[in-house]
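Bear in mind these aren't lab numbers, they're just calculated from the coordinates by the rules spelled out. Everything numeric here is computed off the predicted structure, so don't read it as measured data. Cβ atoms are built from the backbone, for glycine too; each structure is taken alone.
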Structure 1
């Protein structure tokens, strides 16, 4: 299968550019989805409100 991509990419320079752009789009969207998934998994482990304490109410 990868041989077919190389054959098509070498046939026309425009095809090579389109294959590269497609690969970049898929890679970038996969990276964003992975980042969001890791954040969701981390929020399950870290207890809520583990950051700053809420401000005191004004008297």
Structure 2
């Protein structure tokens, strides 16, 4: 039972890390005329959203 609680605590910590990463990615400045910077930011946002989603699935199981 203790291992399950430790795993849940770890998942909660990882979700907090993912939330911070997502917030930082969303806050990235990308000039309107810089397609590379916009693509990079969008890719970072998508990656952090996917990580967060997978952690939520793991936490629910």
Structure 3
């Protein structure tokens, strides 16, 4: 799969690699997707915080 990043995103990935945080682009993108998965409920198609708020609202 090929992806295209916006210039500011590409700059961030390069900065992260230069700092030693990630060894290559793949590692940086993989970590970004891991964080996305933690924060986003794919089944509900909304951030998990919003899903929790909706659940709490229905319980109140």
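Could you tell me which structure in 1, 2, 3 was used to calculate distance in nm of label points 7 Å out along Cα→Cβ at positions 12 and 36 as 3.3?
Details: 1: 3.3; 2: 4.3; 3: 1.1.
It was calculated from structure 1.
Any idea which of 1, 2, 3 comes out highest on distance in nm of label points 7 Å out along Cα→Cβ at positions 4 and 20? Sorting by distance in nm of label points 7 Å out along Cα→Cβ at positions 4 and 20 in descending order puts 3 first.
Quick one: mean projected area of the Cα convex hull in nm² came out at 4.0 when computed from one of 1, 2, 3, so which one is it? That value comes from structure 2. I have -30500 for helix-only ellipticity at 222 nm (-39500 (n - 2.57) for each DSSP H run of 4 or more, over all residues; to 500), calculated from one of the structures 1, 2, 3. Which structure is it? Of the options listed, only 2 reproduces it.
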